[in-house]
Structure 1
Amino acid sequence: MSRKLLFLCTGNYFRSRYAEILFNQEACQADLGWLADSRGVAIELGADNIGPISRHTVRRLAQRGWPLAKPIRFPLQLREQDLVEASRVIALKEAEHRPLLRRKFADWEDRIEYWHIDDVDCAPPEQALDRIEEAMNHLLSELRSQWILRTTGQL
């Protein structure tokens with residue numbers, strides 16, 4: 001039985017999608033017992049997004065040699081049920097997502113972890129993807145440590 005990790009960004013188009021796919025690749029290889037999904041807190045703000053997923057995400061995945069499942073799904077709007085079903089929720093940029101969560105899901109605002117990864121309006125896409133990978137390395141290291149403690153009966 002896998003635990004569910006939910007990544008959030010504004011449009012579920014670029015950052016959260018990359019985080020979801022990257023996490024699932026790495027967690028599956030490490031057999032950590034986690035599965036990630038992603039949602040957008042305000043997909044209506046992504047009116048300029050073309051297609052189902054950012055070309056920057058597609059390009060980075062191709063560079064890594066990781067397949068993109070077909071058909072590629074379109075962005076999904078966050079629902080409260082998504083939050084209820086998740087064991088852990090990470091929003092990709094606190095300054096951007098906390099106010100949206102406060103407005104739409106006030107009871108959840110303080111139960112979500114926040115990273116600090118800019119969108120393309122504040123940083124080059126490559127920088128955002130690099131920062132996601134750095135944050136992911138820390139997250140995966142933490143989950144590996146927890147897994148070891150659980151399997152050895154120390155947690």
Structure 2
Amino acid sequence: MTDEPSKRTGRRIGYGVAIAVNIAGLVVVNNVLDWGWFPWLTEDFRDVLPILNVSLAASIAANAVYLVFEPRWFKAAAELVLLSISLTVTIRMLQVFPFDFSPYDFSWDVVARSLLGLAVFGIAVGMIAQIVQLARAAGVTAGTGD
């Protein structure tokens with residue numbers, strides 16, 4: 001598979017941006033309670049932080065590797081792992097549910113739980129898509145030496 005240098009450069013810029021955004025995410029999620037930005041976020045958020053930090057660190061690591069090594073099979077496998085971690089984070093967020101919307105006149109907890117449930121569904125669909133991508137990439141690699 002030949003790849004135009006401009007496409008490779010564009011992807012690498014994207015990986016660099018993803019690394020920067022995830023580093024910023026680490027700073028924010030680890031300080032958001034102390035900063036008091038979201039009054040509806042409870043102290044229980046600290047129970048989600050460990051797996052959330054793993055997710056962000058894994059994304060940073062994957063994007064750093066993609067900067068120098070990005071065969072299709074590897075990227076598909078890595079994305080499947082990242083989606084698995086994301087699924088764990090989302091399920092943990094549903095279990096802990098570190099939100100308190102009681103001061104509000106609207107049932108935001110129903111909305112938040114629904115969105116988290118929708119995220120679980122979307123991640124599951126993404127995992128199926130990545131399994132297909134991995135199978136295709138493995139077939140290409142096995143069939144052509146790519």
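No lab work stands behind these numbers, since they all come straight from the coordinates. Treat the numbers as computed from the prediction; the structure is a model and nothing was measured. Cβ atoms are built from the backbone, for glycine too; each structure is taken alone.
For the reader, a short list of remarks on this structure follows.
- Identity of the structure behind 60, 28, 23 (criterion: Cα extents along the principal axes in Å, calculated), options 1, 2: 2
- Taking distance in nm of label points 7 Å out along Cα→Cβ at positions 70 and 86 as the criterion, the top structure among 1, 2 is 1, with the largest value.
- Among 1, 2, structure where helix-only ellipticity at 222 nm (-39500 (n - 2.57) for each DSSP H run of 4 or more, over all residues; to 500) as derived comes to -14500: 1
- The greatest value of FRET efficiency 1/(1 + (r/R0)^6) of positions 14 and 46 (r between Cβ atoms, R0 = 35 Å, to 0.05) among structures 1, 2 is that of 1.
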